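Alright, structures below, take your time with them.
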Structure I
Amino acid sequence: LIDSGATDDFMDTKFAIRHRLLLQKLPTPITCKNVDGTTNKNGKITHCTYQRIDAGGQNMFTKFLLTGLDGEDVLLGFPWL
């Protein structure tokens, strides 16, 4: 999923665990806000993962913040664009 309004790139926590991706604890948890300004029901983001992705012939190393994405595996935000 691509969301030009998202300030970061996100990955579903369950997806990352299921695929045994290396997770890194963030030094400071991040409060995740929804588009309407309310706090995300999944609480603070405490971990991230760095993954190489290939999109349109571009190979990039991308930091994904981990949170619940309600059915989506990955949400590519503004940094990816």
Structure II
Amino acid sequence: MKDKRKIIRARKAFRRSLKDEKKFLKQGKKEVKKQKKDSAVLDEKAWKKEIKEKLEGMREASKARVKQANEDYNHILQNSPPF
């Protein structure tokens, strides 16, 4: 029974981490685009390049956190006995 609870908690934590990552990326995109509205004197090409770099950095960080959560979840599943 304890193993089953452990798996359920791990599954919930994994799903929550995926949901948090989606929120994080969405918020990051909003913040980056808001910078353009706040400062209308930015060069368009430089601004787009900066956005791409920031979003790519956020995506890479997000992928790393999702990968870690997935590994943790799989580790718990592998170490629990079958029911």
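Work out distance in nm of label points 7 Å out along Cα→Cβ at positions 10 and 58 for each of structures I, II, then name the structure with the largest result.
That would be structure II.
Looking at structures I, II, which one was relative contact order in percent (Cα under 8 Å, 6 or more apart) calculated from, given that it came out as 56?
Checking each candidate, the match is II.
Supply the structure label, taken from I, II, corresponding to helix-only ellipticity at 222 nm (-39500 (n - 2.57) for each DSSP H run of 4 or more, over all residues; to 500) with the calculated value -1500.
Label of the source structure: I.
Which structure, out of I, II, was P(r) over Cα pairs in 5 Å bins from 0, in percent calculated from, if the result is 3, 14, 26, 29, 18, 7, 2, 0?
I
Comparing distance in nm of label points 7 Å out along Cα→Cβ at positions 26 and 50 across I, II, which is largest?
Looking at the calculated values, the largest one is II.
No lab work stands behind these numbers, since they all come straight from the coordinates. Since the structure is predicted, the reported quantities are computational estimates derived from the model, not experimental observations. Cβ atoms are built from the backbone, for glycine too; each structure is taken alone.
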